[in-house]
Structure I
Amino acid sequence: MNKQLAKIYKPNIVKFALNIWPPFWGSGIRIAHISPDFRVVKTILKLRWWNKNANRTQYGGSIFSLTDPVYSLMLMGILGERYYVWDKEASINFIKPGQSDLYADFEISQGQLDDIYRQTQLGEKCFPEFIIHVKDKQGNVVSEIQRTLYVRKKPQFRDDDEALKAEC
């Protein structure tokens with residue numbers, strides 16, 4: 001994230017921008033909630049005629065898209081302009097058909113943040129993994145998505161003194 005973006009990167013602005021973003025809007029995805037500290041996000045995938053598959057259930061690509069940039073954007077909001085944050089890898093396990101609106105909740109714990117800060121302190125790469133359970137209206141899990149991110153402190157923000165001490 002660059003400095004200009006960091007100045008306006010606020011939960012309400014991110015929520016608004018994502019809700020009008022064509023890939024989300026066109027898929028029927030809506031951000032329902034972003035906490036003030038970016039640690040919790042709640043999303044909804046509406047079941048619409050245009051995102052049904054041949055079996056008249058939620059299209060798998062839309063289910064996958066429901067989780068696509070969320071953890072990256074959360075970490076960008078938490079870590080700010082000092083870090084690179086990218087989606088690196090993802091996989092999906094379809095458990096049962098999505099026959100209603102679907103819901104996904106995302107949360108980043110203090111322990112996960114502590115691990116990221118510790119692993120990236122000297123400029124090392126970190127690959128945090130997150131599991132998302134997408135649920136239907138009844139709370140049944142319809143899919144499980146595993147996402148791996150790439151996080152690294154930008155060179156200009158790395159503590160060179162700490163890096164030198166670690167080499168000794």
Structure II
Amino acid sequence: MSRHRASRRLPVIGTLVVGLMLSIMPLPDTIAPFRPDWLALLTIFWAMQLPRTWSVGSAWIVGLILDVSYGTLLGQHALALCVIVFITVRFHLLMRVFPLSQLTATVFAMLALYQFLLFWINGVAGLAAPAAAYWAPAVTGTLIWPFLYMFLTGVRYRARVGG
């Protein structure tokens with residue numbers, strides 16, 4: 001792999017590492033249920049911006065790392081991330097021309113689907129959790145999305161990632 005090509009992947013990997021750190025960082029019990037799903041937001045962004053290089057396989061690897069980090073069922077987050085990345089890659093051309101308000105609503109729907117899949121998998125496995133633990137991250141992730149989108153778009157253009 002050329003040095004130039006590797007330097008273009010650095011912002012993607014860097015944002016994922018920061019997202020993983022934000023995901024596993026301890027928070028007080030009062031605000032922990034409201035932690036946004038940083039890696040879900042990042043995978044949606046990178047799948048929308050780089051659909052040829054950021055695909056379901058990449059989401060599977062990130063999801064497995066997240067499963068190991070959280071100590072949850074192996075493959076739980078990986079499956080949920082793969083589903084939302086598949087949808088994002090499938091509709092990336094449409095999503096890229098959405099105004100930010102419509103894109104934010106779409107991201108909310110995908111985060112809600114992500115949380116529903118986690119809820120369903122835990123239900124099948126017999127693991128129960130309060131409803132706020134599933135649905136609050138979708139709301140906080142939606143509130144953070146416009147700012148994260150603008151920040152990551154700036155990072156992408158400064159680093160010339162994806163052409």
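Coordinate-derived values only; no laboratory data. None of the values given here were measured: they were computed from a predicted structure. Cβ atoms are built from the backbone, for glycine too; each structure is taken alone.
Things to note:
- Structures I, II were compared on mean projected area of the Cα convex hull in nm², for residues 13-84 alone, and the highest value belongs to I.
- Structure (I, II) behind the derived value 22 of relative contact order in percent (Cα under 8 Å, 6 or more apart): I
- Identity of the structure behind -25500 (criterion: helix-only ellipticity at 222 nm (-39500 (n - 2.57) for each DSSP H run of 4 or more, over all residues; to 500), calculated), options I, II: II
- Winner on Cα Rg over 2.2 N^0.38 Å once structures I, II are ranked, highest first: I
- Among I, II, which structure scores highest (criterion: mean count of other Cβ atoms within 10 Å over residues 21-28): I
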